[in-house]
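These are the structures, in structure tokens.
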Structure 1
Amino acid sequence: MVKEKYQAKMVFAHAGGMWRAGPELTAMIFTCGKIGEAVLLDLYETPVKINTTELMALSQQRWQEQMNAWLVEYEQLNKNR
């Protein structure tokens, strides 16, 4: 249940598309090669023109925020057991 909660919080909107922060999105952005514009498929398989630098920054920020929150909740649950 905790995993699903934080996975849902990984989804965000950017440049008219919906994205899920995580290793898959990071890898997809890295495969674009050069920093700049690229066309990627979002969560709904819609092609979206994005700025790779902006999307990477937003994705990494969202990922780290949620992973930190997940860790805090996980540690609290383990402490309460």
Structure 2
Amino acid sequence: MRDEIKLFTTGFIQVFFVAVNTYFLSKTFFLGVFVCAFMISLIWSWNVKRVAFGTVMDRVAYALGAACGSTIGLLVSTLILK
């Protein structure tokens, strides 16, 4: 269970930054785009091996984290630029 929580968390964080970055791109917020792009790549470098060689439950945990991260990322990015 602990590994699934780690995967959920890293999936959440990575896709959180993807959602925020998408919004920042649409608003031409250069500093936000730079920071988010860096974070996406850094987190991806840790995730790729664990997800690619993980179990089905590992992949489900990662995907659920990513879905939640995307939703919360959109919410936070709209609050930042309001």
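Coordinate-derived values only; no laboratory data. Being a predicted model, the structure only gives us computed values, none of them experimental. Cβ atoms are built from the backbone, for glycine too; each structure is taken alone.
For this structure, a couple of remarks:
- Test item: distance in nm of label points 7 Å out along Cα→Cβ at positions 41 and 65 calculated as 2.1, pick one of 1, 2: 2
- At a computed 3.2 (distance in nm of label points 7 Å out along Cα→Cβ at positions 9 and 33), which of 1, 2: 2
- Per mean projected area of the Cα convex hull in nm², the highest-valued of structures 1, 2: 1
- Structure (1, 2) behind the derived value 3.8 of distance in nm of label points 7 Å out along Cα→Cβ at positions 1 and 25: 2
- Of the structures 1, 2, the one that -31500 was derived from, the read-out being helix-only ellipticity at 222 nm (-39500 (n - 2.57) for each DSSP H run of 4 or more, over all residues; to 500): 2
- Set 1, 2, criterion relative contact order in percent (Cα under 8 Å, 6 or more apart): the highest-scoring structure is 2.
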